[in-house]
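Below: a set of structures, written as structure tokens.
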Structure P
Amino acid sequence: MTKAVIFDHDGILVDSEPLHKIAWKRTFAPMGINVTEDELNANIGKSDQIFTEYIIQTHSLDAHFSDILLLKRRHMRELMENESALFPGVPELVETLASLAMRLGIASSAKRDEIQITFDRFGYEKYFSAVVSADDVQHHKPHPEPYELCCEQLGVAPVDAVAIEDSPAGIESARQAGLYVIAAATSFAPARLAQAHAVITNFKDTAGIVSLIINRPLPH
């Protein structure tokens, strides 16, 4: 029986992955670094710390780790506050699951203040009983800790929860924690999401997604 649904934030609850790419480019361009699309795509679902370390090492960058993170997050907050948008069907899915007495959580590599911007901008906060952000864990996706902690906060066993993810790193995190995983092809082509238990192309079929969540088999 499905008792809880845990959403990723970027690329699922909010269409923000393109904004992360813009924020990274704005961060590194003044340093003479042109981050590639392949590098940015490889970072989707992972923490800012991981990508910052990668760029510093790859480009032998003479810059302070913390300064880069602060600059990127400043750009990201500005973009989130002014340009973030929702995927069609996501609000209806969240509202429907809440009406069915599902416990809803968020397990994300985003910073908590970025998630709060989404809450304030779109009125999501009332639906979620647990939020696990990058600030709350020692080990980030693809490690299972974000989902393990979110399940603990929701008071459900992982086997009774469904994760909704958009990236290979997020899928791995949720599967290692023991959840059934539905992947949405919002950031990657469906073929890149093959490790999920099920893949959807968008969120427009609310009834179909709810049925998939309720009637899903036990994870394996």
Structure Q
Amino acid sequence: MKNKTQLLQIIFWIIAAADIIGIAANVPLLHLAAKPLLLPALIILLASATGNVPGKKIMLIALFFSWMGDVLLMFESRHALFFIFGLVCFLTTHILYIIYFMSIRSEKISLLKKYPLLIVLVAAYGVSLVWLLFPHLADLKIPVMIYAAVICTMLLGSLHILYKVNRPANILYVSGALFFVMSDSLLAVNKFYQPLAYAGVFIMLTYCLAQYLIVRGFIEQKR
């Protein structure tokens, strides 16, 4: 089982590398071939590495919505609705991650209860990002505001369980959530505010790290 898990992780990163190389080298066919395979690789990894454990179904559904979001965003240049539907899929993923994080029960104190300033800092980041983008959002002001609130809540959810989950799962969860916020922030700034150098590479790299670390966190937690 351990060898199979390691092999699936290697396969995921080979696919991720192919996707990132496709973006960096401007080889659209490589990107189009690799990107739809990323989340299926993680779904198989999570499904095969864990048994019938609590939270598994919700995590698999979250990954499925991420896969749908990936596919839809590949066609956003064709019609604005692809971006909207992709946004909704990723919004669903984050909500499911929040539900999973909040379902974890432990007598240990919440990190947020011990350090409530973290809530203020994360909220301030979300507000600052929306403030920066707001003049450029046109009809997407409300959807982007909702998305920013949800992804910041997802990050807070991972911080909430830092003391409630043993290492290394807790560190993996928080790291994954941070990379997800970073990836979505880069995507939003690049799309709505100002194009960034090598944006596609950094967006995809942080996104792959985010999803991989969250899945690894779940696997480590359930061992």
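helix-only ellipticity at 222 nm (-39500 (n - 2.57) for each DSSP H run of 4 or more, over all residues; to 500) was computed and gave -26500; which structure, P, Q, did it come from?
Q
Supply the structure label, taken from P, Q, corresponding to relative contact order in percent (Cα under 8 Å, 6 or more apart) with the calculated value 26.
P
Which one of P, Q has log10 I(q)/I(0) by the Debye sum over Cα atoms at q = 0.11, 0.13, 0.17, 0.18 Å⁻¹, as calculated from the coordinates, equal to -0.50, -0.70, -1.17, -1.31?
Matching structure: P.
Each reported figure results from applying straightforward, stated rules to the coordinates on display, with no laboratory input. Just so you know, these numbers come straight off a predicted model, no measurement behind them.
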